[in-house]
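S.K.: Each in structure tokens, the structures are laid out below.
Read-outs: derived from the displayed coordinates by stated rules, not from any lab. The structure displayed is predicted, hence computed values, not measured ones. Cβ atoms are built from the backbone, for glycine too; each structure is taken alone.
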Structure P
Amino acid sequence: MTSTPTSATSAPTAPSVPLRTQLLRRKPVERLVADAGTGAGGQLRRTLGVGHLTTISIGATLGTGIFVVLGEAVPVAGPAVVVSFVLAGVIALLSALSYAELAGMIPAAGSSYSYSYATLGELAAWVCGWCLILEYGVSVAAVAVGWGQYVNELLHATIGVTIPDAWSQPPGAGGYFNVPALVVVVIATLVLLRGVTESARVNTAMVVIKILALLLFCAIAFTAFRAGNLTPLFPLGLAGMSSGAATLFFSYIGFDAASTAGEEARDPQRDLPRAIMLSLGIVTLLYCLVALAAVGAMPWRRFEGTEAALARIVDQAGGGSLVVGLLSLGAVVAIASVVLTVLYGQIRILFAMARDGLVPPVFARVDQRTGVPRTNTLVVGLFVSLLAASIPLGELANATSIGTLFAFALVNVAVLVLRRTRPELPRAFRVPFAPVVPIAGALLCCYAMLSLGASTWVVFVGWMVLGLALYAGYGRRHSRLNAPAPHAVLPPQ
């Protein structure tokens, strides 16, 4: 007798099996792939090619660190912020190689959550998914906070007015409510509700605009470049450079966004690895170029207290109000693109977790007309918009970095596990020099986590405790692995 998958809307009761077995049970790769084409809530549509996938990753990444977090990283690292970008890029590259291998093998919407489910077990998958909620959802809010700074720069350069701090800053940063941050999240939510193809087209246009804006900045900033601004290169020592890299790792969040589109890619085995590596290469090159131009054009101590550093540099370099206005417009578009694509990734992570039963099934229901998880999109958009309007940038950026680093470490471990347990599985892309590269990627992620401050760790631990409580109260009892499935559940090893 053949069993059939339990629908995403079912709520099985946790079986009477040992707790350790339940927490470490794994979801086979074959079942992950099969579930990508099924689901009582509806299926996502495969409409994206390598170009769209690449711009999704670029859109989710490019702009976050340069337009927003650079002003916070330079006072920590000094001119060595350029080296910090390189170090953060190396950490990201090692993890990107692991993402590329797994994305080609497991073309599911869950990204590293799904990879952890197949290799490390249900508890690790939940923890990874919970970190991804921190990574994607909170990073959207953090980026949206910085968006308001550039809206003010644009308004000042064009019509000579700005939004008062009371309504452009969150509580704790001199304001009552960050209205621009709320607005940009609402706009992104409305775009996503129209469908993935329409969203991808809008994002592609925005990616082109922000690349042009960054090239314009470099052209102006290099005219004011002073070699003396780069000496001493390490005024705050190697510890400052490392701390800057940990903070700037936030700016690489997003290269993995293409992997969340695994169920909407036309040829995921071929295109996902290409999109991940291509997007990271483009982003790293631009980051290093812009960072070098920025610290060469303005002494590093003058970056303190600004979240719109590039606009200030252009203004002081004599670019004039027109160039400042164009750069601010590029930044507004760039950050809006990050909000759009990272919000997209957050929604797909919750979609995958809901289909597995670990979060309520409402997040897995797909609108038949648009092919979009509509309720999921609305709930996430509302939550993130309120978070963005009420929390200062710095704490959001650091909390996002630690959640991302933890998830990336798990992805590197997942590559090692699958190489040992499932060597026969076809791999469109293979991490070179394995197991050295995945091990180095995992260790560097752990090192960067340890470079973050105590307050960030307190937030992270609190977030994990909350997540484990939710898993114990809901996810463990509603997991689809409690029910029979067409592929046997692998026992813990």
Structure Q
Amino acid sequence: MQLGENLSALDTIFGGSADYYAKQIRLYGCPGAIIIFDGMASLEGLWRLLLDAVNRESRPPFESQVYHTGAEVYQALMHRSDLPAQSAVIADMDTLIMFLTAGMAILLLDGCDKAIAFSVQSMKFRSVGEPSAEGNLRGSREGFTDLLRINLSLLRRLIRNDTFTMEAAQADTTMRTEYVLCYCRDKADPAMLEKVRKILKTAKPELLLDSSYFVPWLLPSRTRLFTPVSYTERPAVAAAKICEGKLVILVNGSPSALVLPALFAENFECLDDYATTAVFSSFLRILKYVSFYLTIFLPGVFVCLAVYLPELIPPQLLYKITAAEMATPLPLFAEMIMVILILEIIREAGLRMPQSLGHSVSLVAALIIGDAAIAAGLMSTPVILVASITSIAVFITPSLYEPATLLRLVVVVAAGLAGPVGLVAAFLFFLFSLSGVSAMGVPYLADRPFPQRPISEDGMIRQNYRTLSRRPFNIWQKRRR
């Protein structure tokens, strides 16, 4: 309760920090102190706020000019003044640090066991711009930033009903990172919502730098190729998912929102699908499905046919493949694996390098290495062509890049070692890895897979948007009964 003790405690904790600022003042005869972090809270904003409160035509909190205790000044400022203070009660050091590190100014009063917080944040952040990883022709161009409060305001501006809820909390980590769970009360499943809320509170990641750090606690599993969650940097996409009954998790310092649960079919959908005709959107979705299966199975099928079943290849094409392979020292199976790995190395190098050099390095490296390898006789043209097609096709569904890359290698290895039997085994492994995935009772695949129901209201072939709007979709309709 003593001001000196509180200042000493704070000085012990933050005294060695260059941005810690404490200014002792007297307020109505009571000693006090203003505590802020320079760069997070604005002194100019604080003084403007105080002057604005003083200049208002209202009854002063005290009629007399005598000295008052800290408790009296606290009650006067909180309940009998026009000072726009935060209504939250700050009665312990942990709560004080939480508000202080959020960029607020804290007023300490001598003889009072409570502090007052003022919202005068002035934190620098990346401006709202279009996400580079999610391109759309139509719709909003806004993207999430790194500041949590800005992201919440973007969502609130889109979802303006009274059921939209944003629950903020601090993660149990050394950084005490703030996160927010967003949902609509009338659409989200109450039991699953409570389950997720408990998991987030009990999760103890060492660091929390992105919403994906919560996935091992939300979906515990040792090995999993497909994860039934999705990520987005677009507020419009996050708002649409929330209106479908899904849960969205935002973490301070990250522009990536986690959407839970997700369906496999949603990886082949985008906002543009609902802004164009149903026929063209269905065509694009079919193209995406074909590209996804092409990037996984084309190299393995090519190896299987060329090595084990050459009689199935047209003679003219077979002669060209044979002539190209006779000029290379490596077998077709090893050559395909080497080309796939080289293309992955080039992609990773272009991704991690500075943006001004990344695209140039990727393009130049691919052209030089490919041309030099063919000229030196180390690789054949058919193998490079097949590997290039699969590497390009995977970018049509970027959210499935990781499992598609691993499955492509598995299929090539299985087809090269065991031929048709290995190819069939790899395909069955792919199906089992998909069918065994679920999140919060919602299967990753549709409740009726492709053989039984290829055409649904909003599946591979979608209906007119006016027809879809007659029956609003809710993710919890697909839970297992």
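S.K.: Kindly point out which one of P, Q the value -14500 was derived from, the read-out being helix-only ellipticity at 222 nm (-39500 (n - 2.57) for each DSSP H run of 4 or more, over all residues; to 500). Intermediate values should be presented prior to the final figure.
M.R.: On the way: P: -20500; Q: -14500.
That value comes from structure Q.
S.K.: Then there is this: For the read-out Rg/Rh (Cα atoms, Kirkwood Rh), a value of 1.10 was computed from one structure; give its label from P, Q. Mind showing how you got there, number by number?
M.R.: Values: P: 0.97; Q: 1.10.
Label of the originating structure: Q.
S.K.: Continuing with the same structure: Out of P, Q, which one gives 0.80 for FRET efficiency 1/(1 + (r/R0)^6) of positions 32 and 408 (r between Cβ atoms, R0 = 25 Å, to 0.05) as computed from the coordinates? Each step should come with its number before you reach the end.
M.R.: Numbers: P: 0.80; Q: 0.00.
Checking each candidate, the match is P.
S.K.: Quick check on the output: 13 is relative contact order in percent (Cα under 8 Å, 6 or more apart), derived from one of P, Q. Which one produced it? It would help to have the intermediate numbers written out before the result.
M.R.: Working: P: 36; Q: 13.
Here the read-out was taken from Q.
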